[in-house]
Structure 1
Amino acid sequence: MADTAYDLVVIGGGPAGYAAAIRAGQLGKKVACVEMERPGGTCLNWGCIPSKALLKAAETYETIQHADKLGFNVGEVTFDFDKIIQRSRGVSDQMAKGIEFLFKKNKVDYISGVGQVSAPGMVEITDGEDKGAILTASKILIATGCKARTLPGVDVDGENIFTSREALVMKKQPKSIVIVGAGAIGVEFAFFLKTLGTEVHLVEMLPQILPHEDKDTATALQRSFKKKKLKTYTGTKVENIKKTEGGVSLELVKGDKRTPLEVEALLLSIGIVPNMEGLLSSRVKLKEDRGYLVVNENYETNVKGIYGAGDIIGPPWLAHVATYEAVQAVNGMFGHGTPKKVTLFPSCTYCQPQVASVGMTEQMVKEKGIDYKVGKFPFTASGKAVAIDSSEGFVKVITDAQHGEILGAHIIGHDATELIGEYALAIHSELTGEDIHDTIHAHPTLSEANMEAVASVFGEAIHI
């Protein structure tokens, strides 16, 4: 392609990058988005979207296994693991094409290749279909995201040792697996594989699975996993990982106790690291913190005209946060309002039962010395939950004792990730528990549990 001048060049086509490019296009700017793989980034191609397709297969299989409770006589049900994997890839393909359509709709030039900031206001395509092209821009947004963290000396081969990326295209279902790290990714893969019959060992070095969630919901999920015979280990490390003829050998280390274990596969879900390789020429020096770009309140780096948004600027590493940051950055750089930084966001884990939260955990509230109240409503008391055979879990809400302001909400149960939106809006709008309580919720719905949970703060819950 010919060398081209733009108002904005975005490097990275994930939830931050494509959102930024589309938003700038909506504002009438001349925009290019440079992506080394295909639009959608890790989330759409190797994370959020394909993993949800896999989880849907596991949920469906689990439902069929218990269909007799609903009055269905079901014989032996089998599944095609490869077909499950391939469907998830098809979903990603479909969504990636959707992003390409949105680029065309908003007159965004999509450039396939590796972008490098060779100088302020200049991006060079160093590899890919458009290698050698030089793009000039009044503004550059870096949205290159992150990649999975690995362990020194542990060779990720996609056969027996995986990160989440390789696990999404497993060639066969492992008979047994150790999953190192019980954050959202580890927990979701644990549920998926265990439901389909894999022997799963889920290992977390911190005191609870889902370490960033409220202790009550994490404990409830661990209890649920135990019923499913999914083995969880907390306060435990994995050491001496070695490839064997049949798979992987390792040791589980808890305190002074060492337990040897041999499994067919190992999944590393131990966090992520920033994608900065080859991004900057020697002439461009951007301030970093542990490898992540440092940006100011306008999402601008220390070099004027170069911005950052999404995972590349650090936690929380969530797709919906990345999109928000990118849109805020673009609005600000083109004078369309004052950018806002992220202070509130929902967190979601899509195993079954699902886990979702927004705001502070009870532990955070205690540490801040806030006088608070807690309301809880179990789904066993929800008519809708019982009717659809999904009564596991609860809604927990934390409010300020003096003013009734909602400080945090934590849900474990069916469709928790859909239910959390009401509390995200409530906290964002500085509503009180009474505001939720006084809002009529349709009956019978799972969302009634949101209302009943805040009602229980005041001792006014009707159904418990």
Structure 2
Amino acid sequence: MTTARVLLICCFGTWFTCHGAETKSAARPDAPIKNVLFIISDDLRANVLGCYGDPRCKTPNIDRLAAQSMVFDRAYCQGVWCAPSRTSFMHSRYQGSGDTNLGEHFIKHGYYSARVGKIYHMRVPGDIIDGTDGKDIASTWIEKFNSPGLEAGTPGDYACLNLNVFTKELEGRQSTAMPHRMFVSVRYEGDGSDQPDHKTATKTIALLGQKRDKPFFIAAGLVRPHYPMVAPEPYFEPYPWQSMVLPEQRANDLADIPKAGRSKSTSTSTGIENYPDNQKRMWSAYYASVSFMDAQVGRILADLDRLGLRQSTAVVFTSDHGYHLGDHGFWQKSNLHEEVTRVPLMISVPGYQTGRSDSIVELVDLLPTLAELAGLEKVAGAQGTSLVPLLKSPRSTVKEGALSLNKGFSWRTKGWAYMRYQDETEELYDMHQDPEQFTNLAHDPRYQDTLEAQRIQLAARLQAIGLHKASLR
């Protein structure tokens, strides 16, 4: 067995090997938590995680965290690409920033606050290669640490899959600001320690040890599976491209989707439709980078347990938004369909219930939730709702629907997905009968009462938070 394979097995099994039995919490509900560990992935669609139902992708560490958490099956982002989403949840505002951000609120109450990696928007790969801060907000942190890496320049088997380019040469690779960088993967020989996410995990582990005696808010921002999808070779091995299953495609699928609702990045516009096998390779590389990211989560959580911090720390895991991988012929993000707006979200709090909730929640809810768990006062101007009631009673309800924004609005309730764009075009989907959103019912006479009800609900939410169509750019 190669050294790399041994390392892979160790990484996949880190938390299972060291922590095979679930630890019982000694904390009591309603006692303020001392610490917060906030872990966020990048471009991670919820349904590729094992704990969200994917039978192929290997995410044992995140799955174990899910078993020790309240898992939210209907969690939605507010921005559908990195910058607006991250600004939104860090300030608990549906659009733009507020007067107080998440880390600043904890600093105000005596907490140590630190960022490791990407929390606010960074150009990936640009800021990662340069080791720069991106659109970071300094008031959020007492300390900040970037995690640089070579990204597409990592020596190894490079592929630009929409161009059908495969090479080991370092020259000519698609990277920062280049038009085809979204379809890049690198499979290489190594233990992963040179990668940004490994560096983020290593630094987070160091901070946990250094700051264990003082209340802390530590945010670890992992950049995978964001392109370029770079991972050591053993992480690709469980996902041979030949076994990848592509999303269902239907004839004339886009005929009932208005122009405003269509992704600009399609199989046709990017050229990847010419290479069906490379679409499978995209899935293989995405899975590989998810598994590599999962291994870093496992390293962090194993050390949290080793240090005896688990019983005083709330752990949150989520992503900034989801991602299209050929669904409806769409790729990437920046539209209002389910694969993009839905995100994984799990919150593990000592003394609180574990399980699953299908109540609608939003990423703007994180700030008020963590503030309440820590016993801090509410943040003036925060637009989210504390999820503590759901941590105590997962079948309860805290809000009627979830709002996402992108040149229009998505209004997601338990049974329906409704989109209304700036040009007044609409989409409506029955999410019980049509969860993959193949049939737009907005113009079906049988659903006009439902459509009108969704319009009214959306208008009420927009009025409540002071937004309207003209406010979007």
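Identify the structure, out of 1, 2, from whose coordinates distance in nm of label points 7 Å out along Cα→Cβ at positions 135 and 295 was calculated to give 3.2. Of the options listed, only 2 reproduces it. When Kirkwood radius over Cα pairs in Å is computed for each of 1, 2, the one that comes out at 23.9 is 1.
Could you figure out which one of 1, 2 the value 4.7 for distance in nm of label points 7 Å out along Cα→Cβ at positions 167 and 447 was computed from? Write out the running numbers ahead of the final one.
Values: 1: 3.3; 2: 4.7.
This value belongs to structure 2.
Could you tell me which structure in 1, 2 was used to calculate FRET efficiency 1/(1 + (r/R0)^6) of positions 31 and 367 (r between Cβ atoms, R0 = 35 Å, to 0.05) as 0.95? Computed on structure 2.
Which of 1, 2 yields 24 for relative contact order in percent (Cα under 8 Å, 6 or more apart), as computed? Corresponding structure: 2.
Starting from the value 4.7: which structure in 1, 2 was distance in nm of label points 7 Å out along Cα→Cβ at positions 111 and 271 calculated from? Computed on structure 2. Which structure, out of 1, 2, was FRET efficiency 1/(1 + (r/R0)^6) of positions 79 and 327 (r between Cβ atoms, R0 = 35 Å, to 0.05) derived from, given a value of 0.30? The read-out comes from structure 1.
Bear in mind these aren't lab numbers, they're just calculated from the coordinates by the rules spelled out. For clarity, every value in this text was computed on a predicted model and none was experimentally measured. Cβ atoms are built from the backbone, for glycine too; each structure is taken alone.
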